[in-house]
Structures are given as C-alpha cells and as structure tokens.
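> Following are the structures in question.
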Structure 1
Amino acid sequence: MKGELRPAYAGSEHVHLVDMISGILKGSAGRRRGEVEARIREVEAHGDYRMVRGFYDIMLAYCTFEPATRLDPAPLRDFAFARMSEIGNYDQDTAVAVIKEGAKRFGIKEDEFRSAMWSDLPENQVLKAFRAPNPEDVIKEYNFRAVSSILLRSAYIRFWVSDRWKDALWAVKRLGLMYQLEGSSITVDGPASPLSSTRAYGLAISRLFYFITRAEKWWLEAGLAKGSRVLRASSDDPISSGTGEVTFDSEVERRFYRSFSSLGTGWEIRREPEPLRAGSYTIIPDFLFEKGGIRVYMEIVGFWTPEYLERKFRKLSELKVDNLIVAIDSANYRGKLPQIAGRVIVYRGVPDAYKVKALLMEIERPLKDELMKRAMSVKVAGDHLSVSEMARENGLPEDIMREALTKARPEGYVFDGSNLIGPGLAEALRKDIIALKTEDAEAAIELLKKRDIEATVSTLVELGLKVEWRGLEARLIL
C-alpha cells in the first residue's frame, strides 16, 4: 500500500506568529527593507524558519517599498564609476574624493550622494506602508504554496470537484495538460512525468491547483515521481489562495507579473483589461496598472515574425490612451525604435519590473507632488491624531499623509508612523507606563490601546522609553 504524504500545514496555533510579523511590519514604517529583514531573521532564529520566512514572503505583497530618495541613482553611479576609472585608483581616499566631486556636480550633499547611489537596491528601499492581512488568509495561502511545491514533484495528479465540472475540464485543456477521464475524476500527467517534465508544464499544474481549490468541495491525489508516496489533500484542509486566478499567454508575462507584484509598489496590476480602440482595430493590452485614479496600460512585444511585428506596431501607433508602456524584446530591436505614442523600454528575457516601476513613478509624480503639497498644509491641533483619520478627513492617501508628517513633524509632537501625540499627552502616557512597574512591553501597548492609540513597540520608543528585544519578546527597561 502506498504511504501517504501529509504536508506540515500551518494552523490556528500559528496565528501568533503571523501577528508578530505583522507587528514588526507595522512598526517598521520609514525603515529600510534590510533593517526589516534583520528583525525577521531574529524571529526566524527562535521559531520555525520555513514558516516564518513563508509568512513573511506572503505578507510582502501587502507592503509598499519605495526608494528613500527621489534622486535617480543610475547617473550618480555612472559618474562615480567613470571618475574612478579615469583616475585609475580604487582606494578609500579616491572614493571619498569622487563622492565629494559628484555631490558638488549634482548639487547635493555628500551623504545624499553616497546613500542615493544604491537607493534602488531592494535592501535599501524604505517601507512606506503596510496593510495588515487577515492572519487566517496568510495561513491558508502558506498551505496552498506548500501543497503546490509538492505537486511540482508529482508524476500524476487525480482530482475531483463538486461543481464547475465542465469548467475544470476546459481549464485542463486550456492549460495544455495531458489528461484522461476516469468516471467522475480527471487524471493529468504531473510535472515529473517523463512526458511532461518542463518548467512551463509545472506552472500550468500550479494554475490548475488554484482552479481546483475554487470549488465548493474537492479532493486530489498526487503520486510522487520517486518512491511510492502519495499526497492527498481536500477542501477539508486549511488551503486557499487569495492571489487570484491569473492566466497568461506566455512565460514572459507570468514572470513579469510575479516580479512586479513582489515589489509592493502600491499600484494594482491587472491582466488583460478592457479592449481599447486603435483606429479600425481593437487591442486588449497585456496589463493595466491603477493607482489613485491613474490608469497606465502596458503591452509586451515579444520576439515574433517581421510581419506580425509590423501589424503590432501599426496598431500601437494608433492607440489613443493617456499613458502607455510598451516593452520590446531586444531580439526585435535594431537600433531604431518604432514611433509609438507611449514610453518604450527594451528588455531581454523578461521586462525589468524596476524600470516599469520607475516609469509609473514618473507618471505619478505630478499628482503625488500636488497631494504632498496638500498634506504638508494640513493644520495639526489636538493631543492625539491618527494618520489614517487625518488622511481620510483631508481626502488624502494614507501613505502621502504619513510621508508629509515624516518630512515635517509638527513641533513638540511624538510621531510613530501611525499616531501624532502632543507633548503634554506624551509625557502623561510615559509616566502612566512607568507607573505600571512592569517590563512587559505588551502591557504598556495594551494601556495605550485603551486610550484609543493603536500602538506598537515603535510607539513606546518614540515616547522616550527604552526597549530591549529578548528573543521574541520586547521588554521595557525602566
């Protein structure tokens, strides 16, 4: 009899771990991603490494990271590397001299030049906002990914769904999977089958699994390629995915979608939006980006025949939209870009998500500048104001309101990224916390919450209290 393989599912007993990671992210507004991940590594050292890392990877989709400066790092780096090469010396004194020269040339301070040079690296980007997800959704997504990873090693998958049966069969055919019907179930060759061992086939299996889990009731059995073990999962297990059933016409589109989604830009990305008119033609762009009422379309032009490309570029040239990004495979690029009413980037392999993000920021900047002016002019009065309420009352995005307060904190106020606390109230709260005579930071946070202040460990620090991390617990030093 074949042995059954049971994944190590996360469950309700791990909600505290999700909450802990969520607390770290909430309290890390304004910090570099490298600093955030250093705190996550501390949790990993004292808990289940894979589970902590898995939860964190899922929750990155709820984060918005942005460069700490609006300065474009590319020309700064180009200047520094070119000057170092001209001088022909790469010691520390030369580097300091080049940075000083570069700062003068670009009209900025030396520290700004030094930090801006690498501000586009993921670890140097700053956490601007975090939208805390439901812990149960994070746990179910983790379990979904755990099962998906096992399915990639399967030789066959047999499944049954209680509803949408015809849709299930259509999905199998659309995904190009090899299958056979067996009564009320369907069996498909797995990615590890000798007849289907390709990466693209494995990705198709992952998309099929998402479709299966959409059914009201379902079960599946997957035989692993090596050994005689069998994975069994069903709708009774804590499994679901909130990533959405996104389908793609190519591996390039899929990889770009996942790469861009992982950046946490604050832009919503949608696959194949509504059709657009292009002269006498109709075009369905590959992607639509939306943020704050701004809509930006994107079309990926892969390597194809000259005739196809000619038709494609002719249609794109007649497309009448305010904002368009066209990514062109370098295999089609011969020194002269086509005349297209949009922003064009050339890519090799997969469009660079960071380049697309930079273009979106360029499109967004005029609107963001106007919103920032409004946010900077908001009058502050009262002992306690929450950033979310201030943003809502003034019709502003929360991240804009937070950034404005970070740049120009009202005099005398304590600011923890989510709350503004006046000097009088801040001193009173600090005394009340000290009066608790406890090292338990959670007890202090609970006291603040009873005063309608959504506090974190960062709030305690901003109030002037000393906090020390001991393993997974934050302790007050009184």
Structure 2
Amino acid sequence: MSKTCVIIGGGIGGLFTGAFLAKNGYEVTVLEKNAIIGGGLQCFRRHGKVFETGMHIAGGFIEGGSLNKICSYLGIMDRLKIQHVPAECMDELYYRRTGEVFRIASGREGFIDSLSEYFPEEKQGITAYVNELYRIKDEVKLFSLQEQSDDSFMNWEKLLVPADELIEKFISNEKLREILAYLNPLYSGVKGHTPAYIHALLNVLYINGASRFIGGAQQLAALLKEVIENNGGQVLAGCEAAYIDVTDRHLNFVEDTDGNRFTADCYVSAIHPAMMAKMVTTGTFRKSFIHRLNEIPLTSSAFSVYIDLKPDSFPYIDHTCYFMEDYGNMWNQEKHNSDKAPVSFMYMTPPDENQGRFASRLLIMCLMDFEEVRKWEHTETGKRGEEYEHWKNHFAQQAINLLSHRYPGLRSQIERVYAASPLTIRDFYNTKNGAIYGYRKDCRDMFYSRLPVYTKVDNLFLTGQNIILHGICGVPLTAIITAEEILGRNVLIRAINEAVSQ
C-alpha cells in the first residue's frame, strides 16, 4: 500500500518536497492558502504582461548544476524555458556618486580576471578568495549532491566565520571588499553575523552561471504540481490550513478553514515555523521553543517596483544590475536616506519569448526593514489607506528618480508602474514580517538560528527557506534533506545522481 503525506504550504519548499515524495511512492496532498501556488515563484499579470514577485534570477540550472540535476531527475528540466546569462557579463554594478561601473564575468577564471582588471594589485588576493569560496562549497556536500555520512550537512566549525571577515582575510582594498559583497540582496547579509558559507554558496552558484526564466518563474511551480499529480497526488490552491491536531506527540489530522480534515502517515510544514506553531494543539511544543521561533532574527523584507515599459523604448539588458548611491552601504541596504529613498537596489529586464532588442518590463527590488511599514501591519491588501498608498508611490518614484541618473530618458519610456511592499510579501508568502529569506542564520549562534527538519512530533517534518538553506537552489536542497528524513538517508541523492548518469 502506498504511504500518504500532507504538506502545508505550496511554495518552493512544499512543492519540491511533494514532488520528491510523490516520485518515491507517496500519495501527496499539498495545501496552499493562496489562489496561486508557488510562493516566491508566483507571478501576476497586468495588461497582458507577466511580472515575477520573487524569483528573478537563478543559479544551478546550467549543465552539471544541482538544480539541473534535480529537475532532470523529476523529468521537467527539458520543459523549463530558461535563458542563461552571458558569461562575459553576468552582473553590473553602478555607483552613482562616482560614476564607476563594474562589469563582472561568470566562470571561475572569468570572475577573477574581470575583477582583476579593475584592481590589478589585488589579483593574488582575488584568486585566493575565490579558491576559498570553492573550498567552502566542497565542504558542503549537499550543494554538489554528494552523499552524506552524518546528520550534519556541513562541518560547521570550519565555516562559521562572518562573511565580511572572510572577504577581509584576502582583500585589503576597501572598495573591492565592498564590491565582493554585492550579492548581499540575495541573502540579506548582516556584517559580523552572516556565516561565510551562505556568502560562499551564493557566490559560487552564480559564478558557475546564472539563468532567468523566460516568461516567468510560475512555470516551475506548474511543472512540480504536475509531478505530484501524475504520481497520484493533488495540489489544492485556496485551501488554508487552520488547525493541526496533535496528541502524544503524534499528528492526527490537519483541518482547513472550511472544516475539511486531511489525514496522512506523515506531514510536512513548508510555512514559517512560527506560523505553524500557532496552528498546533496547545501544549505540543514547549513555551521555550515557541519563544525561540518568534525571537530568531529575520532577514530583511523587500520593496519591489514593477515597470511596464512602452514598446520599443528601453533596451533589453541581458544581465542583472546593481545600483549603489555610494560606497559604504553594502551591508545595510535595508536602510534608507532622510528623504525615504533607497540607497541601493537590484534592477533587471526579464526576458520574453523571442526576446528582441527592447525590453517590455523593468524590475527594481530593494531590501527594506519591516519597521518601514509597521504602522500598517494590521491592514489588509487593498484596504491600507491613503497614507500608505502615498508612501508606497513616493518610494517607488524615488527609486525611479535614482535609476534615471543611469538612464536619463527612463521616465518617458514608462507606461505604468506597480509596487509591492513588505506587507505584500508578508501576506502572500505567509512569512513573518515579510522576511524574504526567512530566518537569519547567525554564525555567532548557529544552534539558536538554525532549525532541524524533524520535530518533537514523530510524524511532522519541516522544510522551506527557514530551515537550512534559502533561495531557488537552497530550498530544493533543504527539501532533499526533509524528504530523506522520511525516505532514508541518501536515497534521493543516489537516485538523482543515477538518473543524471543514465
């Protein structure tokens, strides 16, 4: 008889975990509170154009990459519409105050050579730094889908230094130290706290090659849903879990807001652990554990500006760009100046089918502290009031003003502007304070900030970006650990590698 599993949350973590289990004989039911599945993969459509809410760039989809292998194992890789970012320039940094532009190439040697052109006296240090990134990557066996021999997915002691100290160990030039932390918006780094392994894994992931979804990331969610359904499972959108019944450390059923009950052999929570804890039978978890779930520091949230461009007006940019007002802000990008304008942001033009010379959309994304919107935290979407709408529009326009320094004709090329704040992320992703990368991993106290995939409830497991790794590559890797807690250690990793080798 097949075993059954109920998964709470149809985001990236829930869908990948569900797909892994479904492919290995489990009848999976995924409960997603939103009308659209996918979490950070969600897209929305306005005036015929698709805008991504969260997953704008991706690593690991190149040949030999972990996501390429995972999606090949699931049988969906060849159906994904993906555009690989050109190696000669994967990222571009612009500093407005000085007018400096840095174009960074991908590939291990390309990355070293491109930065060495700007800082020739630091080439030896840059080389040693990149070698150290790859050494750290090799320590994390899961990253390369290698079999693991113990419960820890990495040797913590070798890797628990702050990311900024890792950079400083090899680099003396202050400008270059900051530039090497430019991927900060992809992990919301905090100086002195963010572990070096997070910085290293993200950098190696993109140095190896970055990719974009053509027409939006929602396609990945749809394909994962297909894997689950083709193996006898179901993905229920608009089905919000409300109560988790537990007795004697055993989960009996999950009840949704309509009173429907879902039973299974095992259960996986793919939502924020603090949100899950609110649903569980009182007394299931100790007060100290619940306190911990609510007190672990969170990563920043974000503010996004979605720009609908006029036809044949703004050139398509085939790489990701980073706008910096000045030096000194790389480790505190969620802070804004006195006029409530961002000090830095990421921007890009997503690709369309048959992408030509001009872009149809432009995205601006900047980190933001939830305190910026705290006064409206008890409001609902569409009912936040005039003051909120004025603030949101002002911030969006300030971002556009800054980008206009780089592209003077930008305002004349804009058809429409939409914006989303940390409140939007909180409500649609069901994540505390709209934290885009969940819990903040802290190298000063990893035991406190990192949760295991198992719980005190014998048939309840955790997955998602709050648990081990975040992002488009990290969450599927975390899903492997969760699924293997149910299926057996290295069962999935062996199956993935065997499928790829064949």
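> Given structures 1, 2, which gives the highest value for distance in nm of label points 7 Å out along Cα→Cβ at positions 136 and 176?
1
> Work out which structure the value 0.05 belongs to, where FRET efficiency 1/(1 + (r/R0)^6) of positions 408 and 464 (r between Cβ atoms, R0 = 25 Å, to 0.05) was derived from one of 1, 2.
Computed on structure 2.
> Distance in nm of label points 7 Å out along Cα→Cβ at positions 16 and 32 was computed and gave 1.6; which structure, 1, 2, did it come from?
2
> Computing helix-only ellipticity at 222 nm (-39500 (n - 2.57) for each DSSP H run of 4 or more, over all residues; to 500) gives -10000 for which of 1, 2?
Matching structure: 2.
> Continuing with this model, one more query. Quick check on the output: 222 is volume of the Cα convex hull per residue in Å³, derived from one of 1, 2. Which one produced it?
1
> Which structure, out of 1, 2, was relative contact order in percent (Cα under 8 Å, 6 or more apart) derived from, given a value of 22?
This value belongs to structure 2.
> Matching task: 67, 34, 30 is the computed value of Cα extents along the principal axes in Å, for residues 112-239 alone. Pick the structure from 1, 2.
So the calculation was done on 1.
> Ranked on distance in nm of label points 7 Å out along Cα→Cβ at positions 48 and 224, which label among 1, 2 comes first with the largest value?
That would be structure 2.
> Now for a separate question. One of 1, 2 was used to calculate distance in nm of label points 7 Å out along Cα→Cβ at positions 256 and 416, giving 4.3; which?
Traced to structure 1.
Each value in this text was obtained by applying a stated rule to the coordinates, not by laboratory testing. What you see is a predicted model, and the numbers here were worked out from it, not measured in a lab. Cβ atoms are built from the backbone, for glycine too; each structure is taken alone.
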